[in-house]
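The structures come next, written out as structure tokens.
Where a number appears in this text, it was derived from the coordinates with a stated rule and is not lab data. All values reported here derive from a predicted model rather than from experimental measurement. Cβ atoms are built from the backbone, for glycine too; each structure is taken alone.
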Structure P
Amino acid sequence: MIPKVTKLLDLSQPIYHICPGWPTYKLTNVTYEAMFALQGYNAERIDMNSHTGTHLDAPFHFFENGTTVDKMPLEDFQGRGIVLDLRKIKTMAIEPKHLKALDGKIRKDDILLLYTGWAQKRGFNKEYLYEWPYITKAAADWMVKQGIRCVCIDGLSAGGWPEGTGAPPHFVLLSHNVVIIEEVYMDEQLLEEEEWYIIGFPLKLQGFGGSPCRVVAMQFATE
């Protein structure tokens with residue numbers, strides 16, 4: 001019997017014309033190829049980087065012969081989710097010491113959600129575009145040792161903007177097939193439950209190293 005869904009949270013940031021994104025990428029552009037007033041229906045065209053809004057990084061993003069989005073197993077995009085509240089850390093660098101609260105809670109194949117509070121800062125401002133909390137190489141190594149399936153973060157990237165901080169966590173995580181989902185929308189509702197069922201499926205973009213995702217957190221009836 002399929003369990004009844006009792007709670008459903010949308011963890012996805014919207015994509016729209018000139019929405020915030022990676023500072024060096026061309027801005028998202030949305031135009032109409034048909035408009036209701038003229039053709040009697042609407043049809044939109046979007047020009048955007050595949051790493052825009054809430055999106056997934058595939059191994060191909062950082063490895064020439066890495067797995068592309070369309071070749072990743074569907075199992076990678078869903079599982080038990082655990083939320084870690086990191087809003088009070090006073091550094092951009094997320095280190096293993098910041099993950100100690102997960103001791104005894106994290107399991108193999110879990111999805112780890114790092115809630116830093118950056119989703120609420122989304123916009124064209126210095127904080128959101130350059131100063132988000134990022135995963136250090138040491139923290140990425142810790143995650144790999146725990147055997148997690150996926151890590152979600154609410155900032156622009158798993159890695160940081162400062163020189164030398166962007167690539168290392170990607171190399172560690174993606175080389176061990178740990179899925180990275182960035183710009184995930186998180187708020188205090190996630191703290192209402194100890195665990196969630198997380199789903200974040202990408203588009204089936206052939207040959208791509210990234211894709212937008214619609215990420216949701218779910219609770220099921222226990223009866």
Structure Q
Amino acid sequence: MAPRPNVRLADTDRIEGFSDAVFAIAITLLVLDLAIPRPGDFAADLLGDWPSYLAYLTAFVTIAGVWVHHHTVFTRVVRVEPVVVILNLLVLLGVSLIPWPTRLIGAALRDGRLSDQTAAVVVFAVPSVILAVAWFVLSRALAARPDLLGASDDVAFMERNARTTVLTLVPTAAATGLAFVAPLGSLAIYLLISTYFVARNSQSTRPPAPGSVSAGDSD
């Protein structure tokens with residue numbers, strides 16, 4: 001797809017900086033839901049609050065996985081246009097929602113009612129679906145605009161990324177179905193999905209091209 005006329009392109013500094021701030025806020029909000037034990041009952045309260053720790057770990061790894069993936073994708077983007085900015089906001093919408101179902105899951109697991117646990121885990125699927133759709137559309141948009149990317153192989157990367165991220169809807173659907181009989185099993189699936197993305201993206205960042213100048217070397 002040819003560059004659009006009269007559309008001003010920008011570098012990625014602002015979009016990455018803003019995104020990092022949203023990730024930092026979302027991941028910090030998670031810890032605020034970890035309750036302080038009552039004086040004199042620290043041991044019992046800490047042990048009794050294990051559902052909150054499980055929900056926290058799942059959400060933390062989920063946000064971490066999205067952040068690492070975001071970093072991997074944007075190492076291949078050298079310029080952005082308004083459409084990319086808007087689609088990136090859709091990614092951030094999914095990220096910013098994660099603390100809410102995390103709090104619901106912790107409360108439901110402490111309460112012990114299967115109906116509440118099921119509802120909470122199903123709600124956790126909402127940001128997961130938003131993120132999968134957002135990554136698919138964003139990756140397709142970037143694949144259609146090679147002039148926004150840094151190298152020729154980045155188009156193929158974006159196409160693969162679109163396929164991979166939309167396929168996460170399969171385990172998300174499985175986790176949603178499992179929530180009706182085993183909510184803890186659903187959390188395990190979400191944890192595995194996020195761990196996969198962390199591991200996958202920790203090895204997929206492309207090093208700078210020979211002769212390129214990094215931000216730190218440009219001063």
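Figure out for me which of the structures P, Q the number 0.40 belongs to, where FRET efficiency 1/(1 + (r/R0)^6) of positions 40 and 184 (r between Cβ atoms, R0 = 35 Å, to 0.05) was derived from the coordinates.
Working: P: 0.40; Q: 0.70.
Matching structure: P.
To which of P, Q does the computed value 31 (relative contact order in percent (Cα under 8 Å, 6 or more apart)) belong?
Values: P: 31; Q: 26.
Structure P accounts for this read-out.
Using the calculated result -23500 for helix-only ellipticity at 222 nm (-39500 (n - 2.57) for each DSSP H run of 4 or more, over all residues; to 500), pick out the matching structure from P, Q. Kindly include the intermediate steps, with their values, before the conclusion.
Details: P: -3000; Q: -23500.
The read-out comes from structure Q.
So distance in nm of label points 7 Å out along Cα→Cβ at positions 56 and 144, computed for just one structure, reads 2.1; which one of P, Q is that? Write down the numbers at each step before the final one.
Values: P: 2.1; Q: 4.3.
It traces back to P.
Of the structures labelled P, Q, one was used to calculate Kirkwood radius over Cα pairs in Å, for residues 64-135 alone, giving 14.6. Name it. Write down the numbers at each step before the final one.
Details: P: 14.6; Q: 13.6.
Derived from P, not from the others.
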